[in-house]
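Read the figures in this text as sums done on the coordinates, not as results from a lab. Here the structure is a predicted model, which is why all the values come from computation and not from measurement. Cβ atoms are built from the backbone, for glycine too; each structure is taken alone.
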Structure I
C-alpha cells in the first residue's frame, strides 16, 4: 500500500508538466536562434516593413533595433527591442495557433522585462497580438495604454469587426470596446524584473467566449460573454511580437487548449522554462 501511495504521489507531482507538454503547440525560446524551438507549423520568424505589407515578409529577423540578447532572457537568451518597433515581426499562425472558427480555445504565454513608464515611447504598445488582420478584428492582444500614469496593462479580445462594431464607433467612445477588456491599473512590470503574462481563452466564435489574463501566475480578471464570430485568413494569421515595444522579451509559448489556474501557476513556476517540458 505504501509503495502505491508513493507512486501515486510521484505521478501527481509529475503530471502537470506531462499534461502541459502534450498541449504545447508552439515555443520560441530565442536560445541560440530567433526561429522557434518547437512548432506545429512554420518555425521561422519573419520581418516585413509593416503589417499592411505582410505579404512582402522575408524569413529572418531583419531589424536594426531588435537583437537576440545572449544570457539576458528569462531563461537563457532573449529578444531585446532597443527602440520603438514599427516593423512587422512575427511567426506564422497557421497550425501554430489552434484556431477554430466554431470555438477557438487556447493559451498564450510570454515574459517581459521593462519599466513601461520609462522605457516605452509615446503611444500604445502591444507586446503581443494574435490576429490575421488588426487589433480590433478577430484578434487577441495585450497592450500598455498611452496616457495613464502609471500605464495600465490590458487584455483585449475582439471577434469580427463588423459583428461587434457595425457602426465603426471609435474605441474611446464605444462601450462594446470597453466590455472586451481586462485592465490592471498597477501592473507589476519593472526593470531588472521578469513578469509572466498568460492569456487563456475558450469558446471564441462559438457564441459565448471567455478570455482570462494572468500575471505572475495570478488571475487578474476575465472578459466573458464574447458572442461574435472569429474569422481568419490563415495565410495572414500571425503571432505578432513587440508592436511599438521597447524592452526585453522572452519565452513565447502557445498551447492548444485553455490552461486552468493550477496549470498557469505550474507554467509560471517552471525553473527552466517551457524548454523543460520537451525533455
Structure II
C-alpha cells in the first residue's frame, strides 16, 4: 500500500457502488482510514434495503486497511453532522471529505415533475452542502484551537453541469450548483487550511448505463487517482478548481470567466443593444455544445 494518505481520515459519500466505491478503495490503498457512506438506494433514489457499504468495508479490511460503514442520508442535515462526528469519534479526526452521492431521474424539461426536481436537487446539491457544512465547521474549530488540519474536500460535478445535457435539466442544474458551491467554499475555507476542488468524472456506471452507449467509456476507478492526489497534503496549493477526468485524459475546466465587454458610460437603451451584444458574441469563443444537442 502507498503512504500518500497515511494517517489521514476520509469520508466518501455514495461509496457503496460505482465511482464512490472506487474512490473509497483508492484512498484506502494510499493509507487513508475511510468512513464508507451509502444509503442503499436504487438508481432513481428509492430505498432497496441493500447495504453495499458493508462489502466495500470488507474489501478495504481485506487489503489491510481500516474502514467503517455509514448509512446516512447525506441530504439529512442532522445525519450528515452525525456522519462527520462518526469519523472523529472512530478515527480521531477528519481530513478528507469526498462528496459523491447522487442519483438521476432523467426527463425532458417539460416532462419533469416537481417531485423529480426536488429529489435530484436534494441529493446532489443539499447532499454536498450538508456534509461540507459540518466538516467545515469542524475544521474551523480545529484551526481556531491551534490544530489546523491539512483538510481536503473533493466534490463531484459533471460535464452535464458544466456544458449541459439534453434530457437532464434537473441533474445539470444540480451539478452546476455544485461547481458554484466549490468556488465559494474554496474561498471561505482556505483560511482554515482547507482546499475545496471538484471533479467531473466520466465512467460506465449505473447512472450512465441505459442512457446511451457506454461500451467505450472508462471504468469508475479511472477517476480515483486524481481524487487521491487532491486529498493529499501535497495538493495544498490547488483549490477552487474543477477537473474533468475521462480515462487517461485530465482536463482543467475554465468555467465561467469574464469575456468581451463594451462600456457606454451610461444607461443603455434596449433598442441599441442588439448590435452590441451580437458584436460581443462574435468576438468571443463559441460555447461548448450541450451534450446530446
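Using distance in nm of label points 7 Å out along Cα→Cβ at positions 17 and 137 as the calculated read-out, with 3.2 as its value, let me know the right label among I, II. The read-out comes from structure II.
Looking across I, II, the calculation of relative contact order in percent (Cα under 8 Å, 6 or more apart) that yields 17 traces back to II.
A value of -0.45, -0.55, -1.26 was derived for log10 I(q)/I(0) by the Debye sum over Cα atoms at q = 0.09, 0.10, 0.16 Å⁻¹; which structure in I, II was it taken from? Answer by label: II.
I have -4500 for helix-only ellipticity at 222 nm (-39500 (n - 2.57) for each DSSP H run of 4 or more, over all residues; to 500), calculated from one of the structures I, II. Which structure is it? Only one of I, II returns -4500 for helix-only ellipticity at 222 nm (-39500 (n - 2.57) for each DSSP H run of 4 or more, over all residues; to 500), namely I. Look at FRET efficiency 1/(1 + (r/R0)^6) of positions 161 and 233 (r between Cβ atoms, R0 = 25 Å, to 0.05) for each of I, II: the largest one is in I.
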